[in-house]
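Please treat every number below as a calculation from the coordinates, not as lab data. All values derive from a computational prediction rather than experimental measurement. Cβ atoms are built from the backbone, for glycine too; each structure is taken alone.
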Structure I
Amino acid sequence: MTYPKGHLIAVGGAEDKGTDLEKGIVQRNRLNFFELGILKTITSFIEDENAIVEVITTASSIPDEVAENYLDAFRKLGINNVGHMRIRNREDAALPEYMERLKACNCIMFSGGNQLRLSSIFGGTKFLDLLKRRYREEEFVIGGTSAGAMAMSNTMIYEGNAALAHLKGEVKITTGLGFLQDVIIDTHFDKRGRFNRLAQAVAAQPGAIGIGLGEDTGVIVSEGHSLKAIGSGSVIIIDGQNIEYNNIADIRFGAPISVENIIVHIMSKGDVYNLETRYYEGSEIVIDDED
């Protein structure tokens, strides 16, 4: 089997940026949130000192403000060739300028916002075809936070109230950008109480592996299957392959679901999980000096 040569870096988002910016509260000087760590991880995969990073803010309702924050952060980390692809619709995605910029860059970073905008604007485009080809054939880096992370998989949650997610039909699923197959990613996982949301998505598609990303937390996916946890929080893996009883197909909409024998793993920084074999493969040793 031929594995992708590129790397995916999916981030669970951070409340300071993911919510405040979307409300229009721009914190231009607050660079001590998750990005300095996560973006530093992204830049560590880019060896060329003349590397080009392109930020895509399609998911956001305030693209210019979000882009400026990212451009400032990348520059503070030593990446000076940073651009903003202001793609707002499918016509923009087809523009020759953006296709040429995609061919020339070393990394794409998808911002947060509304993941349905990403799938509906990029789905079926030549832009997405080229992005997938570069990810498969080159040491190309694709980063995404919040909505940008959720859209990375073939199956994508686009709506679902966490408080009602134990009820059939409350979790809405569609097709994402498809960099990863048989995976469902959810973000802001801990603070927004989204375990039931991801569990219902996996119960509906037990062949898929659910990945729940807390804030200030992410995963690096190498070779399309080796998943390494990064950041300060937890990564939750929900594996439905061994589910025995599952009533989701038989109950009415709005009724509570029942699922037997769902497997849950909790990962922290340095832990590695193999999406192909569905096995935990080990971790880095992290020493805590506090008493």
Structure II
Amino acid sequence: MMEAETAAGFASHRPRLARIAYRMLGSVAEAEDIVQDAYLRWHNVDRSTVENAGAFLARMVTRLCLDHLKSARVQRETYFGPWLPEPVVEPEAGEAEEAETLTLALMMTLERLSPLERAAFLLHDVFGMGFDDIAEAIDRDAAACRQLASRARAHVQAAKPRFPVSAEQGRDIAAAFFTAARQGDLTALRGVLASDVVLYADGGGKKQAASKPVEGVERILHLFGSLALKPGFAAPDILYRGMIDGLPGYITREADDTVQSTAFEIENGRIKAIYVMRNPDKLRHLTF
């Protein structure tokens, strides 16, 4: 009976804990491991001393994530090519979830922050935790946590699009990109790209992908023009159209049977950044 009560009590918090861990780590698999570790530790906690289980578990998950990031950062320094967070397919956020929505682009901004800055910003600005609780979670005083969150917030605000588009317009632009790129129509493709567009492709050394970001509209047009001229080039099967980590995009099964996600950061009606995930290790959680 106690085992069942423990599991049931934890289950109600699991979705939020998973969102915290994913936004801290950028990895679905690692986030799931962190949450499971927290679940096992929860069994050994004297719950009669816990006033707020949700806040207690959030602090626990944050500490576990910070410990994990110490080793993860070393691994990412030797990562082959651009590193992108794992794509997560989520329904469009409702009002209750709006505050917890972070796009893939903003998660990449968080990746450039220190782990403590990231934790303070996520826990306060995204998940609404008070600075006293954050101080306990990251072993800093409340004033230091405010400074960490403030620095992180400045970076995030600078990275936000000045002229964001609606979800409907985003879907239309993503569809236009797909058609133009897969038909080799460079004129139409130019029409949806910003002049300073950047493409990031994560193959993880396991699938062919650009080893460095491809910057500028001319270089990207050349890339897609070259792909369209390759023997056997054909439009892939579309497995999903919709939001990927808060950005419009789609998931395809390519001619070589590779599953690939493509997401777009759009500003002022033009594609500012393209995020392509080809690393199979980061796509295995997707089921279609």
Structure III
Amino acid sequence: MPPQDFQKRVVAYIESEYNSGFPLKSLELPPQGMSSSVFFITLSNGIDCAVKYGTNAMKDVPALELITKKQIDIPVPALIASFIFEDVPVIILKRINFPLLESVPVGEMPLYVPSMVKNLKELHKIQSEIPGLLAHKKDGETWKGIMLSIFDGGDMDWNEVAARKSLDGGLVLASVTKIKKKIGDTVFDLKEYSLLHTDFNQRNLFVNPESHEISGIVDWEDAMFGDPIYDFARVRMYLWHFNFSEAAIHDYYDLMNFSADQKKLEDLYWLSRVIQYLAWYSEELTEFNVARIKLHQEYLRNYSWG
């Protein structure tokens, strides 16, 4: 079924159920053929909305509701409605009318790092005694077990990943074996677990180019309770992918002021993500993904596991 056919039926439903019987003022559908799961509407009261639909759309809701309930001061989109339409989860969010961080010139990207850090630290004030996915917690989970599940077949089949023609299969499987040992040997001394976004990157962050502040944080479907340093390891990947200057990287680590033990954990989480992203980049061999695969595999070839 073409995405636009479904979108138009959802729009008609929103008009009848959520727009006081008035027609929408405007509608932006993705171009014909796009498989995007987001489109934009303007309600008759003038509110611009983003409509997100798909299997995982409803997974955003627990995090957005918890952040609002806890009155955490970070810029998340207001949740207007959530419902199931034709067996498909749908959520309506207030649209964030700022550019994405990925649209910022690379030379200006370091200007947003302090705001990234500030927002993550604010988010991490929400804590739990139990780790795990916010949308689907499992009894008896441990943080070490969650980290190991990425590589022990619980989350993906690494033999299948290694068999992909775009990857150096031997390197992938050797790296998976070594990271599992490294995780197994690590002591995670956590008494409480913070709420994590887990994918704090340039495609999920909207920014204000005038203030250099983060103006919107989206895509909360993988939010979980865990070690806050895990979120910051994703920021490190952002610095790496966009080849930040040594001065910018030095400024970031001055800002973080990690202890020696915290830096070891950041290194571990960072390395786990370097491996994990190979599985995602190799799903679709765009020019961008091929370049990322080359970067990640070269890093692993030269990494000293000690």
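One of I, II, III was used to calculate P(r) over Cα pairs in 10 Å bins from 0, in percent, for residues 78-149 alone, giving 18, 42, 31, 10; which? Before the final figure, lay out each step's value.
On the way: I: 18, 56, 25, 1; II: 18, 42, 31, 10; III: 13, 24, 33, 28, 2.
The value was obtained from structure II.
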Kindly point out which one of I, II, III the value 19.4, 58 was derived from, the read-out being Rg and Dmax of the Cα atoms in Å, for residues 38-205 alone.
-> III
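One of I, II, III was used to calculate helix-only ellipticity at 222 nm (-39500 (n - 2.57) for each DSSP H run of 4 or more, over all residues; to 500), giving -7000; which? List each step's numbers first, then the result.
Numbers: I: -7000; II: -15000; III: -13000.
Going label by label, the one that fits is I.
If P(r) over Cα pairs in 10 Å bins from 0, in percent, for residues 230-269 alone computes to 27, 34, 25, 14, 0, which of I, II, III did it come from? Before the final figure, lay out each step's value.
Numbers: I: 27, 34, 25, 14, 0; II: 29, 42, 24, 4; III: 29, 60, 10.
Structure of origin is I.
Between I, II, III, which one scores greatest on Cα Rg over 2.2 N^0.38 Å, for residues 110-237 alone? Walk me through the intermediate numbers first.
On the way: I: 1.00; II: 1.48; III: 1.20.
Top value of Cα Rg over 2.2 N^0.38 Å, for residues 110-237 alone, among I, II, III, belongs to structure II.
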Of structures I, II, III, which gives 4.7 when distance in nm of label points 7 Å out along Cα→Cβ at positions 134 and 190 is computed from the coordinates?
-> II
